[in-house]
Structure P
Amino acid sequence: MIRVASLQINSRPFEVAENLEKAKDWIEKAVSAGSKLVVLPEFFNLGYTYTDRLLEFSEPRDGPTVSWMKELSASLDIYLAGCLYEKNQDDYFDTLVITTPDRSSLFYRKRHPAFWENIYFRSGDTPGVFTTGLARIGVAICWDVVYRDTLEGLRGKVDLVLVSCAWPSLQVPGAGRLFKGVDWNLRRNAQVAPIRMAEELGVPVVFANRSGRFRSRIPLSGLRVSMPFLGQSAVVSADGKLVKRLGMEEGMIIAEIEIPDRNEVRPDNFGKNKLGKKYIVPVPRVVQTFQSFWEWFGRLIYLSRTRNKSNSPTQNSKT
């Protein structure tokens, strides 16, 4: 049995020192409750928003946030997971980092940036599978969890799965019926996808989403939005049963999970003929089309922006 913690916390855009101090307080609470593994939300250090200013706050793998995570893992004797905005030469990635008690660090780059995220970072190309002293850990970041290739990349290779998210609601005042329908689907998938993963892989899933509000200008539109993050952080057992789930409030889950027999590899029981070869949960056609457009157009903007930026130095955040 392993005691794990899923932290559902808010962080303010670009207030890195403040966000890290807040995260440390929550991590220490989780450790005081006996947690050996702690999972933080996506961009817990930086906040989540859409702006070119993100590039100024990117960090290399040996930057201040990873160093901070390593120090906490060592001093608290824990495994710690969370996402940061990684700079690698002229490219940028949404990268999940796992740090260990011996100050090792493991890195996974998000394979499926969602919608406008494609403007700000590239997709990774390798499944997140890591062998650690705790267990064989599989990882995914937010929108990754709806895709079948994420699940298949982990099947039979991991003992548990960690998911770090910044998954907003689409609750917009005055939204039409279509918009509300898409919001319902996204909300439902945030709840269902971790359970699907646990059922299919036969391993526990620890899902950590953000709380608070998503405030941003929508790229190329001039539209400003303020929407709540969905929350719904959860721990799911290896048989797909929900151990505990939060609402939308700030908080944490402490739970005991059992690592299953690693000799068992479950076949694909539910999906390819029902949902097609691409997704593990239902994704409306309008969302698929919107995603495909931004994978193409966002990539063009990304290439233009990053290549123009590459001639000037990147300023790393101070922590």
Structure Q
Amino acid sequence: MSAEEDLELIDAIIYGDAFDCAVTFDEIWRYSRVRATRAQMLECLGRLTLRNLIGERGGLYFLAGREPLADRRNERRNRAQRLRKRARNVSRFLQHAPFVRGILLTGSVAADDAEKDADVDILVIVAEGRIALAFLVLAPLSRVVSRRIFCPNYYLSQSHLSVPRHDRYVARELLQAQPLTHRADALLAANPWAQEQLPNACPTTHPLQLSPGGTILQRILEFPFGRRLGAVCEQKARRIVTSRLLAHYGSFLVQVPDDVQQRFELGIELRFHGAPRVNHCLERYQRTRAELARRLEEASQSMKARLASDQFNSTSEELSKDLKTIARTTG
């Protein structure tokens, strides 16, 4: 197996390292960039462990020298499970808020790696043409009850669920996202390319079902915002959201990205992310992957040279024996 194939198989370990996270065997297999059996994955891990490139402790894998990541992963995983349960309970009510059409758990809680100050990030699918009004309903509520209860940082119109950015970060975010409510899994169905990038990842979910009483309440709350009045309110709400976008990205000392601004103005999506930190982690991931590729290639070349040398020595010994046999025979 080539060095590149090895890297594709253990991509989850490299990716986790960039986010300071040791990973389980299931996560390595699930987020491998090539289709593989679990037996093939175990063989690859054993081979790379022997080369001192990766380590394992208590069922958690990490790059060599990063043992402390395993020590804290169990605590983070337990915390994520508690926060996930809280997110499901909160979603029972949020799913009936005006203009909400679906909720997915995202971020570190969905990834089973929640730090002490982790927010419960959620992606909200909203009714077409009501993205700013949905923000004005949910964002103030989140501030009142705390982002550790729920933090809506991504709003997506139900008519534009196909995500334009196709890379391993978005693919990973989509496939580790956990649909919390009925119809939320439509987001995964609208982005089949993610499954192509991570072929072993099969999303599993047990979304909450809509309750009849909540559905009726949602319709009543949305009724005054139908047609013209709703459109007018949406436009006014967008001015408020624009100022919030400026404040959010300004806190990172950056401007609102052009694509974020444009897609919000088109009513497609509204995105609040800690972009600088994510970009920093992705840069680490690329550097680490390149370094591992170099080390694997050097190891491969060294092994080939050793095999060639062994073969040459073996051939030389056989030739020497043959010459001695010939000399004895002719003598």
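Derivation of every value follows stated rules applied to the coordinates shown; laboratory data play no part. Keep in mind that this is a model prediction, so the values were computed, not measured. Cβ atoms are built from the backbone, for glycine too; each structure is taken alone.
Kindly point out which one of P, Q the value 0.94 was derived from, the read-out being Rg/Rh (Cα atoms, Kirkwood Rh). Clearly, the read-out refers to P.
If helix-only ellipticity at 222 nm (-39500 (n - 2.57) for each DSSP H run of 4 or more, over all residues; to 500) computes to -19000, which of P, Q did it come from?
Working: P: -9500; Q: -19000.
Derived from Q, not from the others.
Tell me which of P, Q gives 0.10 when you compute FRET efficiency 1/(1 + (r/R0)^6) of positions 81 and 129 (r between Cβ atoms, R0 = 25 Å, to 0.05). Mind showing how you got there, number by number?
Numbers: P: 0.95; Q: 0.10.
Answer for the origin of the read-out: Q.
Taking mean count of other Cβ atoms within 10 Å over residues 145-152 as the criterion, the highest value among P, Q goes to P. Out of P, Q, which structure matches -0.52, -0.81, -1.12 when log10 I(q)/I(0) by the Debye sum over Cα atoms at q = 0.19, 0.27, 0.36 Å⁻¹, for residues 65-104 alone is calculated? It was calculated from structure P.
Computing mean count of other Cβ atoms within 10 Å over residues 41-48 gives 16.9 for which of P, Q? Write out the running numbers ahead of the final one.
Values: P: 25.9; Q: 16.9.
Of the options listed, only Q reproduces it.
Across the set P, Q, mean count of other Cβ atoms within 10 Å over residues 25-32 reaches its highest value in structure Q. Taking distance in nm of label points 7 Å out along Cα→Cβ at positions 17 and 289 as the measure, the highest value among P, Q is held by P. Assign the value 0.85, calculated as FRET efficiency 1/(1 + (r/R0)^6) of positions 73 and 257 (r between Cβ atoms, R0 = 25 Å, to 0.05), to the correct structure from P, Q. This value belongs to structure P. If relative contact order in percent (Cα under 8 Å, 6 or more apart) is computed to be 18, which of P, Q is the source? Going label by label, the one that fits is Q.
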